[in-house]
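In structure tokens below, several structures.
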Structure P
Amino acid sequence: MRVLILALILVSCGQQEKRLPLASGAQGEVLVVMDKGYWESSPGALVRSILEQPIATLPQREPRFKVVQCGTKDLGSLLRTHHTILLASIGPSDPGSTGFRPDLFAKGQLVLQVTGNDGAAWERAFANEADAAVQRFEAHQSARIRQLLARTRDPELVAAVERVHDIVMDIPAGYRIVEQDSAFTWLQRDRMVSGSGLEHNVIEGILIHHQRYQSDTIFHVRALVDQRDRVTKAHVEGPAPGSYMNVQRRFERLDLMPKGAATELDGQYAYVMRGLYGMEGAKMGGPFVSITTVCEPQVRTITVEGFVYAPQFNKREYMRELEAVLRSTRFGPKCIPLNTKG
């Protein structure tokens with residue numbers, strides 16, 4: 001089978017001068033090209049355990065990617081243009097090579113080819129690439145969303161955010177300003193979505209706020225949670241009188257404190273935090289993600305965050321889009337990022 005896969009690759013390379021079709025496929029999907037015998041045994045189990053690992057910061061069990069599989073002989077013209085492919089080359093023939101191959105069969109595509117002389121060797125090769133595969137696949141999904149956002153953004157909302165915060169963000173059509181002042185903006189999109197034969201309202205929110213920068217201690221989960229709670233208590237009202245948004249820290253004996261990590265925003269140091277929110281005084285909640293950095297000469301923290309309320313639906317793709325919106329942030333001329341390392 002490896003010979004057939006390599007032949008497909010060689011043919012495709014010989015046709016690079018021709019115009020490649022655009023990559024296709026549903027958001028959040030990874031196509032695994034692996035013959036059935038391997039897919040239903042240990043190599044396939046390893047792939048599923050990594051790519052379908054649950055996302056820890058969502059309120060219900062959801063896999064990181066939706067994995068679909070096809071055999072080598074089924075990789076026809078339609079499937080070959082899928083935007084994200086794991087190409088399993090298993091067999092004793094030409095050893096080939098393991099690595100990422102962008103735009104192999106389609107423009108805007110990311111292919112990871114993993115080779116091994118037998119199933120056990122292939123598993124070792126894939127295990128060595130697993131962390132990089134998840135990161136690259138995740139970044140590739142985000143880049144696809146950001147390309148769409150750039151084409152569908154709302155110019156008026158983009159300008160309104162830039163005037164207040166001196167940042168440019170690709171905000172898609174459908175959002176509206178719920179509240180805005182000199183240091184805070186709340187954008188929201190309400191959509192009726194069909195599910196289980198009923199229409200349900202899905203709420204997507206974007207919060208942007210800046211605070212005076214005190215020290216690098218802000219780049220810790222506890223400090224960011226406290227800061228977020230102060231902001232949302234003052235600005236984000238819930239559906240019941242007196243209710244307001246807050247971070248979920250614990251449920252009975254279950255620790256729900258958000259997870260945080262260093263990241264980059266517009267090429268500068270930032271801190272990303274993912275967790276769950278609730279409403280004090282009301283039954284409402286869901287996942288959120290925030291990204292915080294610091295800019296000068298104002299010497300202030302800038303936080304951009306997104307949240308979703310969709311109790312009847314999975315939240316993974318809603319959160320992927322919201323995080324892509326946040327990561328589209330670019331700093332304006334008056335907001336020079338402070339190059340801190342936390």
Structure Q
Amino acid sequence: MTLLLISDGGLERSACLLMAEALEQQGERCITAGPPLQCHEPLATAAPQLNIEVQQLAAHPLLDQVSAIGLFLQNPKQVEHFIKTYQGLCSARGRRAATLFSGPLVPLVGDALIRDLSLRLGCDLMLVSGEHQRRQLQALTFNWPDNLGRPAVISTGFWFSKTAPCAPTQQPLLLALIQEKIPTHIGARDQLLRQLNTWAKQRPHWTVMLQRDHSWNATTGLMPSDVPLADNLVEAAPGQLLPLLGSCSACLTVSSPWSLAAMAWGRIPIIVGDYGIHDEQNTTGFFGCGAMHRLRSIPHLDAVTELPTANQSWLDGMGAEIVDGPERLIKALNAHARREEP
């Protein structure tokens with residue numbers, strides 16, 4: 001079997017490269033493709049084997065040689081557009097389309113999960129991270145009409161390595177994952193950054209590392225310009241996300257999905273609960289994680305070491321318990337191919 005994995009963002013590319021490596025270890029051939037990344041990225045990620053814009057791929061002759069195509073794009077609407085274009089071209093040429101699979105790389109729940117599914121209905125197979133997502137989709141779509149053509153759904157685990165790239169540092173390190181548009185309340189992000197700076201000043205034996213969880217190209221710093229910075233508060237350079245997640249003592253964020261890596265690797269998680277559990281804050285999926293805390297409940301950084309790790313049952317349901325994701329994917333693709341045989 002030859003698989004083509006298409007990605008267009010840092011998180012997506014990292015996941016596809018990891019997936020390709022795991023699938024090749026199972027004896028399958030994998031080709032990675034996608035456009036070059038233009039901005040600073042939190043992940044150090046190698047280039048794909050084929051550098052090409054996604055919209056050019058649907059008609060590329062390479063697609064005639066593949067058995068299955070994995071679409072992992074930042075915007076699910078682009079998945080829908082690619083599928084329609086590719087399947088339309090295959091129909092016009094009288095060729096059978098390759099098996100198409102896709103899915104959200106991060107665990108979604110409720111309305112967000114259904115919205116995502118609605119944009120991937122043209123896929124043959126949908127991948128979700130955990131059994132919680134698979135069961136929820138099953139419950140939410142049990143009475144959908146057959147003509148919607150729902151893809152088969154399998155859970156394949158997390159999109160990052162099962163083991164941390166390094167051990168925690170001896171000097172305590174708080175890694176703060178700063179999101180691009182969350183928290184959404186006016187002034188809330190600056191308030192959060194000011195609190196991190198205050199904590200750093202109070203406990204100089206800690207390091208507080210500010211790590212964007214998204215691509216960026218601005219040259220300005222994260223902290224408000226009127227704030228005198230603590231000497232032990234540092235902004236991370238591009239490509240440092242995974243080493244920092246491995247080396248941190250604790251990881252703080254409002255709702256960055258990368259906090260799941262910190263949880264899975266045994267680091268202390270702090271999901272900031274000051275902004276509530278709402279879709280607009282992307283916090284609904286963290287209900288039950290056991291790691292939500294209000295900022296005022298943490299008087300200083302030394303108190304962080306007394307906080308619990310994540311609820312393991314919740315984490316397992318989100319994907320941590322799955323260790324055979326590549327095998328599940330290969331099995332599902334082979335099963336689909338058998339059903340499609342004339």
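Out of P, Q, which one gives 12, 41, 37, 10, 0 for P(r) over Cα pairs in 10 Å bins from 0, in percent, for residues 21-132 alone as computed from the coordinates?
Answer by label: Q.
Can you spot which of P, Q the value 15.1 was calculated from, given it is mean count of other Cβ atoms within 10 Å over residues 69-76?
P
For relative contact order in percent (Cα under 8 Å, 6 or more apart), the calculated result is 14, so let me know which of P, Q that is.
Considering all the candidates, the number was obtained from P.
A value of 1.8 was derived for distance in nm of label points 7 Å out along Cα→Cβ at positions 29 and 125; which structure in P, Q was it taken from?
Only one of P, Q returns 1.8 for distance in nm of label points 7 Å out along Cα→Cβ at positions 29 and 125, namely Q.
To test your reading of the models, identify which of P, Q gives 28, 51, 21, 0 for P(r) over Cα pairs in 20 Å bins from 0, in percent when calculated.
The read-out was computed on structure P.
Coordinate-derived values only; no laboratory data. Keep in mind that this is a model prediction, so the values were computed, not measured. Cβ atoms are built from the backbone, for glycine too; each structure is taken alone.
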